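Taken together, the values in this text are just the output of simple stated rules run on the coordinates, not laboratory data. Just so it is clear, the structure is predicted and the values come from calculations on it, not from any experiment. Cβ atoms are built from the backbone, for glycine too; each structure is taken alone.
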Structure P
Amino acid sequence: MRNCYLSRNYKGVDGAGNKAKTDIEQIMESNGFVNVGLRQTRYTNSILAFLATLAGVLKLPFSLRKGDRLVVQYPLKKYFTLVCQIAHCKGAKVVVVIHDLGSFRRKKLTVAQEIHRLGHADYIIAHNSRMKQWLLDNGCKVPLGVLEIFDYLSETTASSHLVPSQPYGVVYAGSLNPRKNTFLYEVGNYVHSYKFNLYGNGFDLEKAQGKEHFNCKGFVRSDELIATAEGDFGLVWDGFSVDACTGNFGEYLKYNNPHKTSLYIRCELPVIIWDQAALSDFVRSNGIGICISSLAELDTILSSLTPAQYAKMKQNTVEISKRLSQGYYITKALSEVAF
């Protein structure tokens, strides 16, 4: 039996989804997995991107062998079902690593369509135990495992500091489009003893409440952010409200692993996360941050946090960061695959 994967074209790796997928490819390659497609490409031209991925899929029947185990990263858009059918015709098994579920934020599939599509797999690695349970509750019959959290490869190392700044700095990184981050314009009303350091584009400071509590750093590439992030915590929050993560993006936090969480950990920043988010379980169990029900309570929580408590969270975060940098979690999840 060979462990295999199908590489494809990725339109750059600045986006979280493609970064996660190319990292997993790199980890699999380092663990001896065989690429049965064409070499990875990063064409930004849509036609070249389409042709490169299609060519890799068309090579698959000539590369797979009976008894192979093929890892497919989901979604694979229009090719997923075809790839699974080719693998089964060749006598191979398909292991699916979920990155995104189309029936959530984008509503490109109904839940029934998604479950049917995933049913072509022989084993599925869900983000976490809550996504696993959601799949089971919605009729998934395929054996399921969990990833726990996305690994994050980078040659860059964080500049560690055990003593937090005063006031605390809370980093929020990513696309700052108001559609996804409306809460940022209201949260300033509840800030007194800390400040926000925003990394990304799209935030209109003049429209924010309590704008004196925000430092806008602009867009910084992830490798540079790991080395230069200014702050003591990384915030994982989405949606319209300071009191809960709402809307399609916020609701999705109950089931998915936001890639920015892994980025914060690689920056060696303890995480502040909504207590109903799926990854709050991981944050609690590993002691790497604070779980809150509302951003309105964060000021009080940070005011009462002792230096010793912060230092312990920081130390735990550094240890998890090492694991992410080594591909620990996908390696573990793939080693647990059982048909």
Structure Q
Amino acid sequence: MTKYLSQKLTFFSFWLIVVVVLLHSVSMDTNSSELTFFKYLEYLLSLQLAQIAVPCFFMISGYLFFIKLKKDEVWTLNDYGLKLKKRVNTLLVPYILWCFIWFGIIYLLQTLPVTKTFFNQPLYSLSTKEFIYNLIVYPLNYPFWFLRELMLYVIITPIIYILIRKFNLLIFFLLIGFSVINESLFTLGGIKVFHVYPLLFYTIVCYLSIRQINIEKRLKVQIVLIALVLWLILNNIIIYFDYYQPHKFLPAQLTFITNLLGCMAMWFGYDFLSKYLNNHYNFYKYSFFIFAFHGIPIVFLKKIIEKLDVDSALYNFILYLFTFIFISILSIIVGVLVEKVVPRTYNVLTGKR
């Protein structure tokens, strides 16, 4: 990996996490037919533009899996074993620890008179199956669905590698075709497994990495601008149909194309702005901690804001921005404190990132 690509990945890893916080800060009523100016801004920022964060992360993860593969080199089971061992530390261990930490914190809060009113159903009243689901399958720390899904992709990556080597681009047409039928490849015990669109983004960059296609190559500024404009236009089309033509059929594949254009515009747009951007901020290293920490505090803060019962579109929008900024800063502060007080624990919680 070149220094430039490393800096680019560091930049995106942090700011995409910040975008995820923006996505989760949304508080508007999406079922309301009335679309005011401030609701439109909130919808556009959090529920449309911010959506590219997830596919971008899947793409980065897929590319890094094969980044050391040399041209015409055959990827072996030994290579896979080394990758799998590393991802036990970077994905599985943090996933389990954070799931238990947040489950334990919420379980405790539900026993305290001051905070138990924030919850509809106490964890101690759940059945064994529901208990396990909330603990590890669909964790209370809801952003971790990404890690759960990514770990599944890591498991089947050898299959993806074989399919790409054998069938080349055909695998993408198969996945796109399947997306018309179902949103996931399987459903086991009511659990949707291998969501098609995230898997498609992951597979796209696995292909680029395996085929040694240079993602550091700069595109012409005109192409990047066209992708950016189309991304913005398509996002507004989706918003229009969501609010004013909900009965009209809008292909789900349009969202995939929209997000793909957004990822492309952001990734290659960086090349024209990199000289104006600082890639050496110390807080960039807290990106994973922000991801792991921000979800539950956002839920609590939004519950507190709901109790204010604000009936002003402008004030609600200000509170939405406040939630985003406050939780982002709080996550970094807590990350700094945890790293300073218990550095070894911090390293384990963040997969030594």
* Asked: Out of P, Q, which structure matches -0.39, -1.14, -1.29 when log10 I(q)/I(0) by the Debye sum over Cα atoms at q = 0.09, 0.16, 0.19 Å⁻¹, for residues 176-295 alone is calculated?
  -> Q
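Which structure, out of P, Q, was helix-only ellipticity at 222 nm (-39500 (n - 2.57) for each DSSP H run of 4 or more, over all residues; to 500) calculated from, if the result is -11000?
Working: P: -11000; Q: -21000.
Answer for the origin of the read-out: P.
Thinking of P, Q, which structure, once relative contact order in percent (Cα under 8 Å, 6 or more apart) is computed, gives back 31? Write down the numbers at each step before the final one.
On the way: P: 16; Q: 31.
For relative contact order in percent (Cα under 8 Å, 6 or more apart), the value 31 is produced by structure Q.
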* Using distance in nm of label points 7 Å out along Cα→Cβ at positions 96 and 208 as the calculated read-out, with 3.9 as its value, let me know the right label among P, Q. => P
